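For reference, the structures are reproduced in the following blocks.
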Structure I
Amino acid sequence: MEKILLKYLPERAVTPCASLIKVNAVHLKIVGDRITRHGDYRRLPNGKHQITVNASLNKYRFLITLVHEIAHLVAFEKYGRRIKPHGLEWKKTFQALMLPFIRPEIFPTKVLPVVANHFKNPKASSDTDAKLSLALKQFDPVSNKTYIFELPIGSVFRIYNGKLFKKGPKKIKRYECVELSSGRTYVFQPNAEVELIKD
């Protein structure tokens with residue numbers, strides 16, 4: 001198990017993660033890239049616990065995603081299945097499970113304060129915390145994608161499913177963008193990755 005995890009996690013996180021997996025009887029599946037999620041947790045009909053994590057994640061995002069999903073399992077086991085998936089019980093559990101990993105031996109010095117700040121009140125997805133998402137992004141392979149916040153207003157861009165949008169103004173924290181084919185307005189996180197078509 002540790003040999004496999006070494007490919008996906010920071011070296012100093014491998015042994016404690018292997019322990020979390022073993023103690024909680026997790027069946028871990030490392031899967032191909034899914035656009036809509038980094039990972040998920042399921043209790044199977046036979047009562048076993050399955051966690052899937054995308055193989056394409058960089059090692060720091062993989063670590064946060066793995067612990068995020070284990071926190072679902074632990075919170076459900078401790079507080080019952082009626083709790084909200086990303087409610088207070090899950091947040092407390094996620095914080096407690098992540099605490100031993102928020103160290104300079106695991107996260108690079110320039111990212112550590114951003115990670116620590118995120119875990120004061122963890123979100124349902126690390127992608128909704130723009131600062132954390134951008135800090136982790138620097139460890140991804142180079143791509144031709146651009147962040148929405150980098151595009152000029154009026155730019156036309158394509159998202160993962162091929163739909164085209166025109167960037168509009170920022171409203172509070174998100175950008176209002178118009179889908180070209182339907183004329184409908186959608187909101188995008190500033191750190192959403194898109195392909196610039198025309199600026």
Structure II
Amino acid sequence: MDPRTARVERNTLETQIKISLNLDGTGKARFVTGVPFLDHMLDQIARHGLIDIEVDAQGDLEIDAHHTVEDIGITLGQAFAQAVGDKKGIVRYGHAYVPLDEALSRVAIDLSGRPGLFYEVKFPRAMIGRFDVDLFREFFQGFVNHAGVTLHIDNLKGVNAHHIAETIFKALGRALRMAVAHDPRMAGIMPSTKGSL
């Protein structure tokens with residue numbers, strides 16, 4: 001089996017981003033983004049998805065974190081699409097329910113080739129530390145648009161904003177881990193009646 005890895009760079013007037021990804025990793029992670037709470041959330045994807053991720057990002061944080069967070073989502077989506085390859089032999093679908101104390105979230109993903117984000121999350125406050133929770137949607141929208149996936153994110157309960165965010169990212173990691181897994185019964189077979197994804 002070929003290694004499912006990718007290295008992607010994205011350079012704009014607002015951000016400069018480099019991402020390395022290994023879908024068959026062990027959850028190793030390194031983040032230098034200037035947005036500490038996003039680093040903490042990306043670490044959840046890596047650890048719970050068993051995906052090795054490295055992100056180096058410089059952005060116009062003197063304005064705010066919007067461009068940096070959105071462009072990391074875009075670049076991560078590009079890297080994911082590159083690493084997953086032609087999708088033959090994979091499970092394709094993934095889902096997870098993840099609790100953290102009072103919070104519970106559900107994530108379901110389809111590596112369909114069709115970008116779609118369905119995001120039902122209401123945070124009890126606008127900021128987690130210095131992180132604006134509105135930026136989570138921007139991150140996920142950038143990811144799905146460039147990964148070519150359908151992603152449903154539902155927070156089912158929770159009162160602590162940090163817990164809610166963490167359950168979402170942990171569940172995304174576990175859903176990705178399920179979706180990219182190889183099924184030996186599907187070796188060389190496209191998981192679609194269309195014959196392509």
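Could you figure out which one of I, II the value 0.96 for Rg/Rh (Cα atoms, Kirkwood Rh) was computed from? Derived from the structure labelled II. With FRET efficiency 1/(1 + (r/R0)^6) of positions 16 and 152 (r between Cβ atoms, R0 = 35 Å, to 0.05) computed over the structures I, II, the top value is the one for II, the highest of the group.
With FRET efficiency 1/(1 + (r/R0)^6) of positions 88 and 112 (r between Cβ atoms, R0 = 25 Å, to 0.05) computed over the structures I, II, the top value is the one for II, the highest of the group. If distance in nm of label points 7 Å out along Cα→Cβ at positions 80 and 96 comes out at 1.2 when worked out from the coordinates, which of I, II was used? Source structure: II. Highest-scoring entry among I, II, by percent of Cα pairs over 18 Å apart, for residues 48-119 alone, is II.
Have a look at I, II and say which one yields -9000 for helix-only ellipticity at 222 nm (-39500 (n - 2.57) for each DSSP H run of 4 or more, over all residues; to 500), as calculated.
I
Out of I, II, which structure matches 14 when relative contact order in percent (Cα under 8 Å, 6 or more apart) is calculated? All intermediate terms of the calculation are to be shown ahead of the outcome.
Working: I: 14; II: 27.
Among I, II, the structure yielding 14 for relative contact order in percent (Cα under 8 Å, 6 or more apart) is I.
Which structure, out of I, II, was distance in nm of label points 7 Å out along Cα→Cβ at positions 8 and 64 calculated from, if the result is 1.7? The read-out was computed on structure I.
Coordinate-derived values only; no laboratory data. This is a predicted model, so every value here is computed, not measured. Cβ atoms are built from the backbone, for glycine too; each structure is taken alone.
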